[in-house]
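Laboratory data are not the source of any read-out in this text; all were calculated from the coordinates shown. Everything numeric here is computed off the predicted structure, so don't read it as measured data. Cβ atoms are built from the backbone, for glycine too; each structure is taken alone.
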Structure I
Amino acid sequence: MKRGFTLVELMIVVAIIGVLAALAIYGVRKYIANAKTAEARNSLGQISKDAQTAYAREGMKGDVLAVGSAAGVSNVLCASASKSVPASGGSIAGKKYQSDPGEWSVDAATANKGFSCLKFSMADPQYFMYNWTSTGGGAADDNYSTTARGDLNADGNLSTFEMKGIIQKGAKGGLELNTSPNIIETSPEE
């Protein structure tokens, strides 16, 4: 007597393999998207740390003080970057972009401006377009926002990651730069 599999048994096995494959594809896509968005989260965290460091730097003039005179501490936020890196969203739509070091230092000729003031740049290819905006000086309620926008699946819908900070009066009466504890994410897997 010859023994084998019936057609029904083979069809059930094929159906089970198909369901498992569909679940695996979904899981892998989700994993890849999460890995790509890690770039934005890490970079925004680093930019915010760089903003704290830049704000803590003394911003006084380099003039010699006269004997018996004093100069106040002057902490300021870096002014807004003149351009995003890269300059257009088309450069990152469903692909990686290799930025030129000059794109990060475009504001270097102007003191306290943009990514050069923050001392932030990226050497590796990137999936996201980065921007830095601030309301200026170092007074109470001055603030900043740093954003990363990307189009991972090239469908024209951008995912946005944003981190904010604001200058507020501290516990000892001085001004402090406080950064939001979380990144605001809008459509993170787009």
Structure II
Amino acid sequence: MLYLWLKAFHIVGVVTWFAGLFYHGRLLVYHAEALSSPEPDRRILVAQYGVMESRLLRLIMTPAMGLTLLTAAGMLLTSTGRSHLTQPWMLAKLVLVGLLVALHFWLRRIMLDLASGRGRWSAERLRVLNEAPTVLLVLITILAVFKAALPWRGLGLTAGLLVAALWAGIRGYARHRHRHRQGAHRPPSGPEET
């Protein structure tokens, strides 16, 4: 019964953490875009995004990460969890969770750099980085669902197809934005109506 309680709160932690990761990444993109806005928009937007990013990280994402990791550790200490600990799927899942924790702190570092005006990441690069939680979520979910019955080739194929689809989507969106920006700078064609 303890395992199930831990699992229930683990799922709550995971859902909350991922929601925060998805939104935090978007805020970083908007923050980077705001840095090239004209004043006074720049000052207002940069300050607002900084507050939103910081509060999201401190009040939602980091506690959710803590809940996720603590409940995961608790599950691994139960007899059910200990039986999974030496399984290849669990070891792979733990590696991916390690990458997710590293991503969490990397996003924090980027947030602090943007807040101090040392942002080295363009909005386009941040859009690409913003897809990392999606890839990790899909792979971790597949590992958790299939467990020992995991089709490893299927996991690799899924990861490859997912990355390719996300990359195509990112590139397509970048082309769309570029065309939209060019269209906004084009003079109107034809006579103006009065």
Matching task: 17.6 is the computed value of mean projected area of the Cα convex hull in nm². Pick the structure from I, II.
I
From the coordinates of one of I, II, relative contact order in percent (Cα under 8 Å, 6 or more apart) came out at 27; that one is structure II
If you rank structures I, II by FRET efficiency 1/(1 + (r/R0)^6) of positions 22 and 110 (r between Cβ atoms, R0 = 30 Å, to 0.05), which sits at the top with the largest value?
II
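If you rank structures I, II by mean count of other Cβ atoms within 10 Å over residues 14-21, which sits at the top with the largest value?
The structure with the largest value is II.
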Assign the value -27000, calculated as helix-only ellipticity at 222 nm (-39500 (n - 2.57) for each DSSP H run of 4 or more, over all residues; to 500), to the correct structure from I, II.
II
Among I, II, which structure scores highest (criterion: distance in nm of label points 7 Å out along Cα→Cβ at positions 94 and 142):
I
Thinking only about mean count of other Cβ atoms within 10 Å over residues 6-13, which of I, II has the largest value?
II
The value 3.7 for distance in nm of label points 7 Å out along Cα→Cβ at positions 118 and 150 was derived from one model only; which of I, II is it?
II
